[in-house]
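Read through the structures below before going on.
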Structure P
Amino acid sequence: MKKVAFILVVMGFGLLVQPVLALEVDREVMPRITIGGRIISTIDIVDFDSDPNAENEINIEDSALLTRFDKRLYGGGVAGAVLGLREEGDKVQFHEANVFYWNQNIESTIGRTRLRNTLIEFPTLRDEDLLTYSHVGNASSNEELHQLYGKQFSVDWVLDKKYQKIGAWAGSREDETGLAVDGFDSYGIGYVYEISEDLRYVKRLRHAGILFDQQKVNLPIKDEWMDALIMGAEFNLNMNPLRNWSMGLQAIINNGVEGISAADLTSANAVANRARAKSRALIASIRLINRPNLLTRWQAAINLAYKDYSDINNASQWTLAPGFVYTLGQGVDLLGQVSYTDYDASLGGGADTLIQFGIAFSFDARFNDSIGERTSILNMEHGYID
């Protein structure tokens with residue numbers, strides 16, 4: 001009996017001197033993983049007065065791979081990150097590298113992502129097909145990718161059943177010329193109305209908004225702010241979901257900066273200088289989508305764009321770009337497009353013709369989908385049929 005009592009005393013003393021261990025719980029939750037990508041390959045047949053040395057080629061630019069990781073948070077909402085690689089100019093670059101947060105009332109993003117310098121996506125094969133007209137240019141770079149992407153912090157407040165948003169953003173455009181200012185050089189605010197995908201053929205107005213873009217420009221005497229206003233709308237011309245006609249319109253008024261000459265518009269820094277010049281741009285498109293049994297099979301579209309550099313004589317250009325997309329299967333499209341661009345004398349004169357035909361393959365896969373919300377990751381890229 002004494003032996004048993006001694007053992008109990010020893011065990012009790014051990015319990016007193018040993019630290020009390022809390023129950024270990026593994027709180028790690030696997031994120032939802034989304035992987036998407038698009039490979040677009042076209043044969044480009046060129047006849048350029050602006051570049052007589054240009055040759056026919058196989059073009060795989062705009063091909064991209066995207067990944068997204070996100071989780072639901074303890075206090076509500078979803079946070080995550082996006083990484084994206086894109087082929088541009090025979091190089092593969094990170095065009096998306098950002099973190100985000102969203103809930104029922106707010107959406108926020110920090111990092112490299114698509115700039116808020118356009119409003120309407122027009123039915124062309126690639127972003128750059130109407131880039132001169134459709135986007136506010138980067139005054140510090142001649143690189144094509146830098147016209148579309150930059151580092152920014154954005155916040156959007158969601159209104160009215162998620163159809164309307166008021167947004168604000170600040171950031172920096174990429175600098176390739178060495179002309180950019182240090183730190184934040186871009187700011188903007190905007191209002192956007194966009195209906196959900198399931199109402200796209202039910203409501204007349206599909207997408208509309210107005211954006212204000214401000215960009216700081218490095219000038220020899222002092223830095224100056226360049227302001228641009230973007231206005232646009234996309235609407236159904238008929239309400240037939242089986243054979244739908246729609247139209248898109250967008251205007252950009254860019255106040256530019258003083259001192260841009262005709263010679264600047266054709267110099268080695270022509271792309272950046274044209275972004276700095278005072279200009280007016282207008283695009284209109286008409287699109288027909290054939291959807292037998294509510295399954296999209298083909299799209300025919302025509303785009304007409306015009307741009308005028310207001311402070312310079314004989315400095316306007318226009319582009320006519322009809323195109324056709326035929327869907328062979330889910331995510332597999334046959335593509336064809338012809339672009340004709342005419343230039344006034346101060347832009348070098350002459351005309352460019354580009355004929356493109358090819359194929360695109362896209363995919364979107366989700367794993368561990370415990371969230372059940374969010375649109376396709378491919379919506380972050382330029383699309384072909386929507």
Structure Q
Amino acid sequence: MNRLSLAVLFAIIPLYGTLVALDPARPPIPPLVPAAVTVAIALAAVAALAGVVPAALRAGRRDWLTFAFLAPGAATILAALTGFDPVFGIGLGVLVTGLGAAGLALAREADAATVRLCIRAFLWSALAGCAIALAMVVTHRPAAIYAYDNGRAVGTFLNPNELAAYTLIALGVALPLAVASRGRDRLATVCSLVLIVTLGATFSRWGALSAVCGVAVYALAARARILLVAAAVIALAGIGLDAAAGARHHNPRDTEAREVAWRTGLTTFARFPLLGVGPLAFPKTYDALRPPEAPGSRTAVAFDPHSLPIAFAADGGIVAIVTLTISFAIVLRRVLREARGAARAARALALGLAAALVALLIDGGINTIVLFFPLGLQVVPLALAVVRTDALE
């Protein structure tokens with residue numbers, strides 16, 4: 001097992017949003033880092049994925065768990081072969097396959113020391129990424145990004161909703177570790193607090209609701225009634241925050257744009273139901289399939305359907321929807337099953353990540369989450385790894 005490669009993959013997740021600058025048809029979002037740095041980040045990710053390949057090959061079996069981790073990448077490549085942007089689509093498919101392979105290797109091959117290293121790398125990178133996002137909001141710099149996002153926290157991520165989705169999974173790691181250690185895990189404790197503040201600073205209404213749903217799922221799985229009360233308190237606090245300040249950070253036209261994106265995405269799926277138009281190819285067909293009153297092809301609405309299930313349906317068709325549904329159902333079921341007999345800390349982390357995955361899926365209902373595959377296929381398997389290795393004992 002290439003321990004360094006896995007650590008890099010976990011540390012680099014907050015930087016994936018910068019890779020959008022490599023897309024010639026990218027949304028009109030000001031780049032945060034120079035092109036040379038973006039290329040270096042991409043090369044580091046590719047090198048790290050290559051380093052995990054041997055362990056992934058050893059971890060492969062003829063079973064459902066292997067299917068769950070590798071099938072999403074295969075479905076992506078299949079849709080790309082028949083799609084309108086095969087080069088970028090196949091590239092994305094290879095990346096998704098690599099992330100799934102990394103998750104499979106972690107779940108089955110990583111030893112306790114490697115698992116602990118991955119957790120620490122992920123928490124440190126989450127802390128750094130959120131600190132950068134908060135600093136950008138406080139300083140109003142870079143001014144172009146601050147203005148584009150209406151003063152919402154974004155940092156290195158593609159948009160505020162993307163950062164909100166990231167905090168959901170990161171809280172699924174940090175909060176259980178902080179609570180299980182009763183605050184003695186200082187990194188997890190500090191990271192939890194910063195993540196909560198960052199989620200609030202994104203002013204993502206649906207992200208906050210998804211977080212409440214995640215807390216409720218954890219409470220039900222852990223049979224902790226007090227957490228259900230906590231979920232209700234968080235929900236009320238979120239409503240108050242939105243009423244007090246949320247409206248100032250949302251463009252009213254965003255709701256209309258999202259509705260247009262959903263309609264166009266459903267129309268795309270209806271025209272190409274089996275394999276879709278191909279990964280990343282939605283912008284290529286947007287002008288031909290959008291409603292007459294919809295914004296033009298250079299607006300943000302033209303770049304994705306702004307809903308994860310609709311995006312999968314439009315880009316990958318029925319094959320993608322069925323494959324992804326089965327894959328994530330297998331992973332979620334396995335994590336919940338393995339958590340039952342685990343030690344206290346490992347059980348808390350496993351249930352936390354299961355709840356976070358549900359929250360991520362809910363959040364994706366009205367958002368397209370670029371980090372969905374790194375978070376779902378790479379980070380969530382930490383739950384299986386800690387239970388198998390007793391890495392937290």
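Quick notes
- Origin of the value 16, where relative contact order in percent (Cα under 8 Å, 6 or more apart) was derived from one of P, Q: P
- helix-only ellipticity at 222 nm (-39500 (n - 2.57) for each DSSP H run of 4 or more, over all residues; to 500) from the coordinates reads -2000; which among P, Q: P
- If mean projected area of the Cα convex hull in nm² is computed and equals 27.6, the structure in P, Q: P
- Among P, Q, structure where distance in nm of label points 7 Å out along Cα→Cβ at positions 294 and 318 as derived comes to 4.1: P
We did not get these values from a lab; they are worked out from the coordinates using the rules stated. Remember, it's a predicted structure, so these values are computed and weren't measured experimentally. Cβ atoms are built from the backbone, for glycine too; each structure is taken alone.
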